[in-house]
Structure P
Amino acid sequence: MRIALTVLLALTVAFSSHSLPVKDNITHYKVSFENAVHHEAGISVTFPKIKSQILTVQMSRTSPGRYALHEFAKNVYNVSAVNSIGEPLAITRPNPYQWAIANHDGEVTVTYTLFGDRADGTYAQIDRTHAHLNIPATFMWALGHENRAIKVEFQPFSSTWNVATQLQKTQDKYTFTAPNLAYFMDSPIELSAHQVKSWTVRSRGKDYQINLAVHHKGIEEDLVEFARKAKAIVAEQVNVYGELPAFDYGEYTFIACYLPHVSRDGMEHRNSTILTNTQSLDEGNFSQISTLSHEFFHAWNVERIRPKALEPFDFSAANMTTNLWFAEGFTSYYDKLMIRRAQESTVDEYLKIITKTLNQVNQVPGRQFFTPEGASMLATFTDAGTSIDKTNFSNIFFSYYSYGSAMALALDLSIRQQFPGKSLDDFMRKMWTDFGKAEIPYTREDLRSTLGTLLNNDAFAKQFFEQYIYGQVKPDYASLLTHAGLKVISAHPGAAFLGQVKFKFSGEAAIIEKPIKIGSPLYQAGLERTDQIIKVGRRTIGSDSQWTSALEQFKPGESATIEYIQRGEKLSATITFVENPEVKVITLADEELSDSQKAFLLAWLGADKAEENTAKSK
């Protein structure tokens with residue numbers, strides 16, 4: 001999933017009690033979809049009481065929750081402007097994403113066409129089935145008008161379309177308001193014939209409504225079951241923090257599109273989230289619940305517990321922080337853990353997640369080049385950033401999602417082992433009470449010092465951060481997992497290995513499709529992406545099965561000749577096999593588990609339903 005961080009401009013109003021200013025100060029948008037079949041929306045925006053001689057309007061270059069540039073202006077055309085009495089105004093374009101309008105009479109209405117055909121957390125998609133709108137990808141805005149209230153009116157393509165959004169409702173079902181540009185930019189909108197399931201969660205003496213708005217082609221029973229799972233996971237996450245955030249307007253909305261023509265993604269927002277997947281609920285066996293869990297955890301960690309480095313969020317430039325290992329990585333650790341604790345997955349299923357984490361730490365070479373903070377700073381290039389030249393990211397980049405999740409696992413297990421009665425949950429809760437609840441942005445140093453205060457042991461916090469966050473030390477997971485009665489073993493003992501490789505077969509040619517990882521025998525032998533492997537030893541390689549058979553002829557430590565073609569030249573090299581480095585995590589047999597290990601595992605992961613039912617029957 002492309003799951004990412006959202007940090008808003010500082011919000012200085014109490015949304016629930018906000019009253020709009022006088023009408024003349026409101027930025028007013030109107031949106032229609034007459035040409036939806038060709039992915040177009042017609043948009044007009046009126047800016048009244050303009051104080052500057054030249055009105056500068058622009059499209060955003062990036063979006064809350066993203067860090068790279070996306071240049072949304074590329075999908076805007078037919079731009080025109082008129083004054084308060086409808087007279088045409090000249091427009092100049094000082095740069096690719098701005099339009100300048102002079103000689104106005106204090107009011108300007110700009111009209112333009114938007115093309116959108118990608119439904120995810122970043123872009124917009126308009127067609128006969130829906131209008132899926134990320135605000136920065138959709139709406140122009142004016143410099144100097146950022147603090148003005150906003151009103152947006154929709155003329156739907158179909159009368160069956162309803163609206164799912166975190167924007168404030170009005171008496172008209174197609175008209176919504178926002179207190180300022182920051183809130184508006186953070187408020188995605190879905191117009192479609194979606195279905196909604198809602199439930200109430202009580203927190204801090206107040207009832208909050210949680211809405212699950214799903215645009216899909218599944219059956220009612222699928223949605224009911226998915227909503228049940230979502231409700232259980234929401235409850236488990238509330239247990240971590242002790243309370244819900246004070247959602248503006250008293251609601252939180254999951255905006256989900258599960259359709260064949262959307263792109264898989266998830267994007268958090270202040271009081272809502274976008275969830276997209278090509279699989280319908282029945283096809284995916286409810287696997288979409290993982291992204292839902294991830295994005296809802298962001299309602300605390302990122303939306304309110306947010307790094308100071310990203311404030312204010314700059315819509316006109318790339319945004320960089322060192323803290324994505326915490327904002328995204330720790331959230332990635334908790335998304336699957338919440339599913340497990342809600343008993344929507346088994347312990348064995350969760351151990352497969354832990355196994356994947358350990359294999360990433362052991363095999364992703366990017367850990368050699370960057371700390372978790374360094375990986376976070378690469379987001380401006382890797383977070384859906386695009387380029388046409390090839391990169392070496394597969395070797396030098398360890399995703400801050402995975403990297404941070406691995407560090408969260410190590411920290412959680414370390415706290416549970418060394419500080420009985422405490423866990424990573426307590427750290428997240430303290431970050432909430434000290435920073436998130438009052439929306440005080442945290443600094444790099446705040447993370448370390450808060451951990452030290454929580455544990456009353458600054459030395460532990462300092463050592464952990466210096467080794468694993470500011471440094472590149474690999475945690476000793478085998479030792480840490482022992483306390484939970486878990487064991488790390490080789491997944492393929494004695495199996496010969498040359499490196500993770502994916503082939504594209506063309507006739508008898510085995511062409512390497514992806515870059516070879518640094519340190520592997522193939523890398524040491526000089527092979528690279530696009531090379532064609534001809535033989536390993538005496539075995540010709542023309543299929544995956546032939547590659548597997550060739551490896552099976554050797555043992556770790558043995559050598560052979562590998563023949564290959566690199567950029568038209570036939571080459572050969574001596575290559576030495578190693579043991580397959582893949583590991584897996586298993587539980588000790590029940591009779592091998594001590595009482596303390598059982599208690600540790602139970603406190604961390606909870607009981608399986610079968611175990612819980614057995615205990616009740618006794």
Structure Q
Amino acid sequence: MTQIIKHSAHLSTNAHSTDIHYCLNFERFYEHLIDVTLTFTADSDTPQLWLPAWIPGSYLMREFARHITAVHYQITDNNDKDGDNKDSKSYRAQKIDKHTWQLPEVKTGQAVTVNYEVYCYDLSVRTAYVDQQRLYGNFTSLALAVEGQEHLPIRVSLLVPAAFLADKNADNVVLACGLEATHLRSVSEYSAGHVYGLYAHSYEQLIDHPFEIAIQDRFDFIIQDNKHQTLSHRFFISGKHSTNMGRLQQDVTKICQTYLNWLGDAPFSDYTFMTYASGNDYGGLEHINSTSLITPRRDLPSIDEPQLPSASYQRFLGLCSHEYFHAWWVKTVRPDVMLDVDLRKEAFTPLLWVFEGFTSYIDDFMLQASGVIDKASYLTLLADQISRYYQTHGRAHQSVAESSFDAWIKLYRNDENTGNAGISYYNKGALVALCLDLTLMEKSAGRYRLFDVVKAFYEQAKANDNCRIGISSADMGTVIGQFMPVADWEEFERRYVNGVEELPLEKLLTANGIKIHADIKDTADKHVPWGMRCSETPAGLKVNRVQRDSIAAKAGISANDVIVAMDGIKADSKQLASLKTAQHDIDCHLFRRDELLRVTVAPNADNEKSSLTLSYPHQINLRLARMDSVATSESNHRGSAQAWEAWLDVIHK
């Protein structure tokens with residue numbers, strides 16, 4: 001099993017001269033700048049430095065190098081015992097592509113000091129952010145790698161100036177990081193500040209450990225694996241919040257222990273949750289023994305949080321569950337193309353639906369499996385997933401495998417046509433995972449399910465020397481074939497993974513004691529009149545999106561149009577609502593850019609009845625069959641109850 005080894009001793013006297021050292025100086029935090037000093041010994045002439053273009057777990061070329069200004073370097077005199085290098089000349093590194101610099105003056109064996117600054121003002125979990133409140137960073141954005149020396153041990157010094165600690169209780173300013181840190185105070189000019197030291201075995205390990213330095217609230221807890229070994233966990237929260245820390249600790253402990261109960265053990269010896277509470281930002285990124293989260297503060301549990309978590313708190317717990325599971329299912333078991341990945345170019349795979357989709361299904365499932373939420377609440381979460389699926393018309397045009405492959409150019413680049421042309425491998429992937437889970441149960445007479453597939457892959461990973469495994473589509477078939485007939489999996493894959501057939505949700509859920517309820521009047525058209533999404537502005541109704549083959553599209557209304565009048569009356573939401581089912585054609589005046597246009601809308605077009613807009617409900621609800629037992633016989637009710645109990649209650653045999 002992979003272990004996160006602690007090497008704090010290496011930070012000082014035991015560090016080898018061949019180690020690579022990064023020093024991050026936060027003195028210019030007011031300007032959102034980090035000054036980085038990199039020192040290393042060259043193992044070739046004209047060495048090259050490079051920075052990742054993307055971060056694992058977020059599949060978009062983010063071009064982190066754009067935040068680095070000029071890179072300068074000095075050739076250190078190894079005979080300079082004082083280390084001041086008074087005669088050392090400074091050179092400007094030559095950039096040879098968008099994320100690579102070379103140092104032409106350097107020869108093999110020479111010691112080199114490199115200096116550069118990084119602009120850090122991205123509040124997301126993917127990059128870096130510094131100001132007077134927090135110092136946060138991913139090393140994919142901050143640490144230039146030395147080409148050919150990525151395998152060498154790395155020491156990091158984080159220099160926090162006294163100015164950052166001003167107006168703060170210094171004892172409350174702490175470092176959160178998955179790597180164990182040594183708190184150093186013996187650097188003269190920082191004697192009034194904080195200096196932290198980190199150690200990593202390699203560049204790959206370094207970039208898998210983000211850090212945050214800020215005033216942070218914290219709690220610790222432990223869980224046990226199947227051998228009764230304890231795994232320590234730490235949970236940090238920064239930002240302004242009033243979290244019920246006791247309640248959060250109770251619930252997160254239950255969730256994490258449930259994962260260990262299922263999977264037996266973990267690919268880490270300790271785990272760190274890093275959370276920043278903000279106004280409206282939301283997201284998370286997985287790492288091997290930590291996760292970085294950002295959440296609206298209203299999603300955190302309140303002092304008077306009810307026994308059944310509120311919907312917003314359930315969302316945060318789902319985020320914690322999602323990123324935690326990724327330690328097994330992305331960081332340990334991963335797509336084959338990401339086993340030894342080059343972070344300077346895309347890694348295309350059709351399997352992101354497996355890793356993000358399975359996780360998006362299991363994350364909420366584990367909330368009810370742990371007892372943190374009840375089964376009715378879980379069905380509400382699942383119903384929301386199904387509703388989003390039905391509201392996305394692009395499901396008829398893009399398969400979930402294609403969505404995975406095109407993540408690099410589509411998922412993180414939403415536009416007004418996204419819902420018409422594509423599907424999210426998170427959303428549909430979760431529902432494909434649900435269907436696969438229920439199909440496995442059906443084909444194996446209840447003996448096996450999706451959880452057995454995941455655990456089988458994890459057991460394979462543990463058998464490898466590096467405790468990791470990369471899998472392909474063929475591997476999926478091989479393992480799933482251990483739990484259901486291969487022919488059935490191939491048919492499932494053809495129709496629902498590589499194809500765009502409608503998922504058999506109602507059939508599979510009904511067979512397992514779950515009924516789908518929908519108000520046939522509550523269609524998408526009620527919420528998206530004429531198939532367009534609008535927002536009110538002083539200038540009129542701003543059209544944000546138009547569904548393909550909708551009434552609005554056929555009338556010639558387009559995204560970004562501003563409708564100023566409908567039927568001779570000033571356009572607003574009330575006027576649109578009053579006309580959405582009108583029996584007559586409607587004259588609409590709108591601005592497209594700065595040009596006034598007139599279009600005719602036909603709300604009652606006969607061919608609209610076959611449109612996808614009216615084919616599926618906007619919102620559906622799921623209920624346990626026993627809730628409808630009045631309308632069923634006692635024997636049928638008993639069979640339905642046994643079915644949903646088997647699905648919702650059984651994780652492992």
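Coordinate-derived values only; no laboratory data. It should be emphasised that the depicted structure is a prediction, and the values quoted were computed from it without experimental measurement. Cβ atoms are built from the backbone, for glycine too; each structure is taken alone.
Set P, Q, criterion distance in nm of label points 7 Å out along Cα→Cβ at positions 140 and 588: the highest-scoring structure is P. Hey, mean count of other Cβ atoms within 10 Å over residues 324-331 derived from one of P, Q reads 22.9; which structure? Corresponding structure: Q.
A value of 4, 15, 21, 19, 16, 13, 7, 4, 1 was derived for P(r) over Cα pairs in 5 Å bins from 0, in percent, for residues 124-171 alone; which structure in P, Q was it taken from? Here the read-out was taken from Q. Comparing distance in nm of label points 7 Å out along Cα→Cβ at positions 76 and 452 across structures P, Q, the highest figure is found for Q. From which structure (P, Q) was mean count of other Cβ atoms within 10 Å over residues 60-67 calculated, if the value obtained is 17.9? That value comes from structure Q.
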